[in-house]
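Each reported figure results from applying straightforward, stated rules to the coordinates on display, with no laboratory input. Just so we're clear, the structure is a prediction, and the values are computed from it rather than from any experiment. Cβ atoms are built from the backbone, for glycine too; each structure is taken alone.
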Structure I
Amino acid sequence: MRETAALGLGNNVDYEIKWDARVIESLVNNYAIKSRDLESVGPIRSERDLVISTLGYMQRGTGTERYVEDLKAIIDLSDRFEVVTTIGGTAPRAAIAMSRIGVPASVHLVTMNDQVRKLMPRDGSWYCSSATDSAYPHLIVQYEKGACVKAADIDITAPTSTRLIYVNDPDNETMRLEPRFFENARHARVFLVSGFNAMHDGALLRARLSELVRFLDALPDHVTVFYEDACFHDAALQRVVVDALASRIDVFSLNEDEVTGYVGERVDPRDAGSMQAALGKLHGLIPVPTLVVHTRYWALASGGDSGRFGAALRRGIAMAATRFRLGDRFTREDFERTHGLPDNGEGRRFAQEIARGGEDGVCCLPCKTIEEKNVTTVGLGDAFVGGFLSAMSGAGN
């Protein structure tokens, strides 16, 4: 069968470490790291810098993706932990989530190796722009709310569960495009754009965007173009992508950390007034028909015809919650059971306040209450995208 969802553009191998505070505390002592070192998170050139970065973001309670100047630092730190190897990137993670509920997708890849071949879903198709095998693993640090690190004069308790991503990846920095993927995408109903955040060369990025625009312009009018934002290694290049693609994007999706990056001030996802003000700024900064914001408490669509995305939001929320509960190993039945879980209280209050505020063109739904303790924090945004696009594709409904 032809896939009705085309998902691009980047992929990678992830090293997901199993959190062990004792390892971090030992490194704090070995590297003579002090609390004052955590006040600013600068360039990451060494294993010591990686530890400082991890603790700095842990202390602030925020997730991020950061560039690491030396791949060896990533390898050295990951070697100290128990590691699970997975496939990363919004496109393949969304495809995996969709596959679990019987929705095949076509996927664009930039990295190929035996791990990718092993982990990609079998029910869809994939096209890789690289002619040779390569591996540049991304380090995924995830920890639960309440995780503690106590060493030297450092005493940190994580205010929330989150994940940190550390990257040195020439394949994604280059982001070569494979024309066969775009030819196949002419038969899709939805087209995902993601992955430019790892590029560093402005001239090369502009060349890739020009190439992509030509491909997008060749797609039939019925194809919905969905853009998933990310934390850019070079924040200045984020604007380059928005300016180049905004006129071709139908739905622009981002999380609360990325919202903060655009509006220039911290946005509390539990404060409806704060988010309403941020949405107003976002619509001015990102001129697309529909904005989608997904958080741990709720997800919303904002735009003139946002109500039509209610089913997609509901599916995205359920998919992210199912991955949070069970990781990648879930069934269609697990996904359906997640739909029946009670709503998150904070999310429900937020959605009610948005509605009472009379915000025009906003459809907001609360996330689910999750009781499981051994949860997965990485890839939740990717899973949300997979659920959202499975509804938009018209498959598996």
Structure II
Amino acid sequence: MNLNELRNRFVETFGNSHHEINLYFAPGRINLIGEHIDYNGGFVFPAAITLGTYAAVTRRNDGKVWLYSKNFAEAGLLKFDLLDLKRCDNESWSVYVKGVIEVFSKAGHDLQQGFNAYVEGTIPNGAGLSSSASLEVLIGVILEDLHDLTVSGVEKAKLAMQAENDYVGVNCGIMDQFAIAMGRTNQAIKLNTNDLSYEYAPCDLLDYQLLIMNTNKRRELADSKYNERRTECDVAKLALGTVVQLEHLCDLTMAEFNTHAHVLVDEILLKRARHAVTENIRVKQAVDALASGDLAAFGELLNQSHDSLRKDYCVTGIELDTIVALAKKQPGVLGARMTGAGFGGCAIALVHQDKIEAVRAAVALAYAKKIGYEASFYVAQVGDGAKKLVEVL
């Protein structure tokens, strides 16, 4: 993103102002490994990425908020008053902005400073890279700066999640907002979503990069299947709880699971529980692999994760399976897996930097031939969390 051009587009949209134009950024996120276990007491291993959402902002002399997004140009200029945060019928992307403002206000922050914001994102919408969470945390950073507040990254993540849960009406967990608010360059976050305990772990990929592969398959089944999988895991936990003491499925070691798996007479429940237990183990192994610089081991864990999500958790689908299988065949690829809820969206591949273009071209051609439409590809590094930008690059 050229920040000088971002400033210029702000002026083209809102005109010149005697107020300073301030610039802000919030990243998207990927979950490196640890899929569908946050609600099973497991660890997740997300990282902020260098794709994200930018904003150019000025103060206003009244209590109004004016918004424009290049990504939703058809919505035009959106306007509302800080004293009237009521949701409107068929409201556009401003619903996320209003939601964050409301939860900040309910948390005791006195928000009276109106602002103009020009927003532009480099995250593809609907790809499962958390564009909505990126916007929510971005607004939190803007509110903090405009009102001279002191709000920790963890608190911003909690408030952003609350906005999406209570105002927008999407029952998401906190992983996305946490990674976006707390990200660090070349570090991923080993996060326990139950108590929000966390530790940073090195994520130096050396001569390799993460190739994000968007299947461009809409994730229509993700919500319904998500609820179904949660129920299946709960039933499996209750069955296992009759023979071993546990609070969550991911409390089990592999040995304990193998010892007591006989109580899971329903094969579906056996498979769901096995994914939860093995995926949690893979997260811990992935942290160790990256800490020791063993990228081959990390890549193999990505492969194992996708296989488990495909065979035991059944949340992939032909598009994700195809793009992952194609990537794994390419020279210079150490591993690949789906990331996110599944049933469409994105996969990631760990690719040698000298092979990025060759892998992209080969996978794109073969994917389009088999699936019938094109995939999209993005190269991203592990980057910083949400922040005010203090320099024009």
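Summary of computed values
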{"item": "Structures I, II, by mean count of other Cβ atoms within 10 Å over residues 134-141: label with the highest value", "result": "II"}
{"item": "For P(r) over Cα pairs in 10 Å bins from 0, in percent, for residues 38-197 alone computed as 10, 41, 36, 12, 1, the structure of I, II it came from", "result": "II"}
{"item": "When FRET efficiency 1/(1 + (r/R0)^6) of positions 14 and 238 (r between Cβ atoms, R0 = 30 Å, to 0.05) is computed for each of I, II, the largest belongs to", "result": "I"}
{"item": "Which of I, II leads on FRET efficiency 1/(1 + (r/R0)^6) of positions 102 and 150 (r between Cβ atoms, R0 = 41 Å, to 0.05), largest value", "result": "II"}
{"item": "Winner on distance in nm of label points 7 Å out along Cα→Cβ at positions 6 and 286 once structures I, II are ranked, highest first", "result": "II"}
{"item": "Value 59, 54, 41, calculated as Cα extents along the principal axes in Å, assigned to which of I, II", "result": "I"}
{"item": "Origin of the derived value 4.2 (distance in nm of label points 7 Å out along Cα→Cβ at positions 46 and 334; candidates I, II)", "result": "I"}
{"item": "At a computed 26.2 (mean count of other Cβ atoms within 10 Å over residues 94-101), which of I, II", "result": "I"}
{"item": "Structure from which 24 was derived, relative contact order in percent (Cα under 8 Å, 6 or more apart), options I, II", "result": "II"}
{"item": "Entry that produces 26.5 once mean count of other Cβ atoms within 10 Å over residues 30-37 is calculated, selected from I, II", "result": "II"}
